[in-house]
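**Student:** Just below sit the structures, each encoded as structure tokens.
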Structure P
Amino acid sequence: MKLKWKIFLVSLVFIMAAVAVTFVTILNVTLERSVASDRESAAAYNGYFASSVSGRILYKQVSQGVSVLGSEEINSALRDIALDYESFGDAAAVLLLDERGKTVGAGGNTQLAETESLPRRGELTDSDCYTVICDREGRSYLTAASAFSIHGQDIAIYSVHDVTDTYNSFKELSRFGTAVSLVSAITVSLLLFVITVVLLRPINTLNRSLGAIAGGNYASRAPLSGGAEFKEIAGNINIMAEAVEDNVHRLENIAESRKQFTDSFAHEMKTPLTSILCYGDLLRIKRDVSEAERLEYSAVIVEEAKRLKALSSKLLELATTESANLELEKIDLSGLFSEIESAVRPILSARNITLEVKGEGSTLLGDKDLIRSLVYNLIDNAQKASSEGGEIILSQARTDDKTLITVTDRGIGMTDEVLKRVCEPFYMADKSRSRKAGGAGLGLSLCAEIVRRHGGAISIDSTPGKGTRVEVSLPHTNEAEE
């Protein structure tokens, strides 16, 4: 069940309950007041009746010229006045009983009197009036009981009053009030439902936005509409959607990079393996192989095997760099540069390339093996881009919070288009030239990964025909990714 229907039904129940309780309370109070008024009227009737009895007895005394009337004369007066009960007010019957419970006067339909539920004369007091209501023949009657004394004789008076109109009015009011309450409750609930739908409209908008995001439309954003709470929720949804979109794009890029990596790796492996197999078959199948042919075939096999070895070494370094934990230590760059210079001297000397080392005194907190691989690969890329007799400059510098390692060559340089992709695995601007130099397009990819793991940055400035300058900026302290 939707939230708006839940709110509507719950509101309807509570509103109808509140209206019903209020209405019943008002009805009960109204009925009690009406009944209390009828009881007061009945008590006033009995009081007036008792006063009239005393007046008539006194009148008889005066008219007969006696000070005291006899018992029989008093009873006769009581019978006469009881028959004249209608002249004292609105009563349906009057019943007079003496102290022995004997009827001494009656008027009207005395069977309507509920004397069994009321006290007898001996239990009545002159100052109190007792009442009881009962139903007779489909109507409601109130019987009022009170007492008075006349010439030493105790008389109980029971008067009966028809209160059917009071209860009929109560019933009509109850029916009318029930209808009005029901209509009011439904009207208020419908208004509340409309208000709820309007107030919850932003939830539907948010739900549609979430549905779009869940359906794969990660560029969808929730509108910042509605109250402050809805705007806050929409803002959080947009933050979540943006994070999801970024992660999806990152995963897509990773998947695409891995696909390109796999394709490039398969391509790079295919060429040397094909050469090795072909020349190996020639040596195996051909019966007469001259010394020159043997040297040619074996030279090709050796060179292609070297390419495979270099390729596998680079791939292993790249995989290890991405997954292995860093073994951080304080590195003296001057000592590290000396070690690297000794290692690369034979390669550079073979092409008459000079390596100039500048700067000293800089230290770095990092993984020494990875930093050595970083510098070696930068020098190797520089020598591959340089012509014979060229020059490579390796320098170190220190700022307030960074250590700078710079490798500069005066080789063939790179265009802006090449610079955008130069750090991609297996990317080679001039594949034929790179293969002749023994490259596989993994050097700068490895360098970029090492720099990233150390929390640094790498920048490349290159001009075609004038050379390339690669600057690596590394923090003094460890800011590497966990």
Structure Q
Amino acid sequence: MNDAPLPRVKPRARVLVVEDDHDSALLFAALMESEGHKAVKVASGEEALECLAKDSDFDLVLLDLVLPGVGGWQVLEHIKTDGKLRYVPVVVLSALDDKATTIKALELGAEDFLTKPVDVERMLSRVRVMLRIRSLYEDLLNERSGRQHAQRSLEMRRYLSQIMGGSSQVQELADVLENVVDTNATVLLEGESGTGKGLLAETMHRFSSRSQGPLVVVNCSAYPETLLSSELFGHEKGAFTGAIRRKPGRFELAHGGTIFLDEIAEISPLTQLALLRVIQDRQFERVGGEKTLSVDVRLLAATNKPLAGMVAKGLFREDLFYRLNVVRLEVPALRQRPEDIPFLANSFLSNQSEKLNKTIYGFEREALARLMSHSWPGNVRELKNVVEHAVLMCRGEVVSLANLPPRLAGGRAMGPEGGGASASVGRLWDNERDIIAHTLERVGWNKYRAAQVLGIARSTLYGKIKKHGLTPPKGGEAQEGPPES
């Protein structure tokens, strides 16, 4: 039987030589460099501690025990009690050739002990052994890291399938996330309203190394231009009327974690400029303040508008776009992944039934077929609203076609390319202006309620009201409702 090969000696290692005798330090450094390693020399315990504090990436320490000021014993104890350094091998060098000194050094964690004057061949032999140990340690770390990465990847995919479905489109999203989730890369999520961009942002944070830090979500369309800068960057007391105290901004609150800027296409040119600086330098000032603040955050952004098109029209800064567009994810509409509809519908059904303390087991075939054939202009958000409506209306143990909202139950469910239904039961694709106007009148121009009925985001509804030139009736007044989360 052949013996197993010895572990490799770590090549091009970094060795810290802690030696106050100048000639000895030069000799030890030259020996290390003759083996292809890089040597860093320090002449005192203080210098050694300072060097290790700035740079912990050493593979071996050659440590003299007798040093001016802070002694070698203290340096050894520091190395072996520091989480970043404790697995760096230490070879102690001493002119004291006695058993008690050797035992004490080994008990404190030193891997080896050499007596001065040092035999050159013996030192090189011991160094090679220590660097084999270092190689084994790094191999174990890499193996464990690989297992952890594989486990985290599996958990992330399982989680994503639970909240978005198992279609090939969702799996393609998971493939990209696997590469970026545990990095600090800025990610831009583009897709229609209600597709689940917020869920993807939450997934990236949950499975990143920042998961113990905060996830701060900002809906940029929910704030007027005058308030958005204050919301993002905070303000000082007296910065403007009503600023009765200092307020930290969302970037400050996200320090050590992730900030998710939803509907980022809605921010003004002035805020775009301020945001560009934060992305580049991670620095900003509060509104009305002079002190420059630094933050450690990861930035995720989302929009339901194609930013590249807005850049071409001069509506969005090109330099900011490229800063945001490091990694771009196109989140597919629900109608592009119909195989996810049964899974999502049953998931929403289970959650809503539990909330209402109802026993409902599923959908009748006709009801599920109608859900599958609907074009879902409001995407997953609309599907969730439809299922909540169905659970409220259902009096049996299975959701029937009659339990669905009238726009699905009362007419044929066709895509935007199909024939038309009446405006009262049609979809947003058909006679859009009439449907929105009819819905607004029915709910007394309460935009919050209208957006819920239509199954779209309120910011999307605002854009469509403006697009079609819709206004409240004379004497009437539009109601906004609570801010979007």
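FYI, it's all coordinate maths here, none of it is from the lab. Being a predicted model, the structure only gives us computed values, none of them experimental. Cβ atoms are built from the backbone, for glycine too; each structure is taken alone.
**Student:** Going by volume of the Cα convex hull per residue in Å³, which of structures P, Q comes out largest?
**Tutor:** Largest calculated value belongs to P.
**Student:** For distance in nm of label points 7 Å out along Cα→Cβ at positions 8 and 56, the calculated result is 2.5, so let me know which of P, Q that is.
**Tutor:** The structure behind it is Q.
**Student:** One of P, Q was used to compute helix-only ellipticity at 222 nm (-39500 (n - 2.57) for each DSSP H run of 4 or more, over all residues; to 500), and the result was -14000. Which label is that?
**Tutor:** Computed on structure Q.
**Student:** Assuming 0.00 is FRET efficiency 1/(1 + (r/R0)^6) of positions 208 and 384 (r between Cβ atoms, R0 = 25 Å, to 0.05) as calculated from a single structure, say which of P, Q it is.
**Tutor:** Only one of P, Q returns 0.00 for FRET efficiency 1/(1 + (r/R0)^6) of positions 208 and 384 (r between Cβ atoms, R0 = 25 Å, to 0.05), namely P.
**Student:** P(r) over Cα pairs in 5 Å bins from 0, in percent, for residues 96-151 alone computed as 4, 16, 16, 18, 16, 10, 9, 6, 4, 2, 0: which structure among P, Q?
**Tutor:** Structure of origin is Q.
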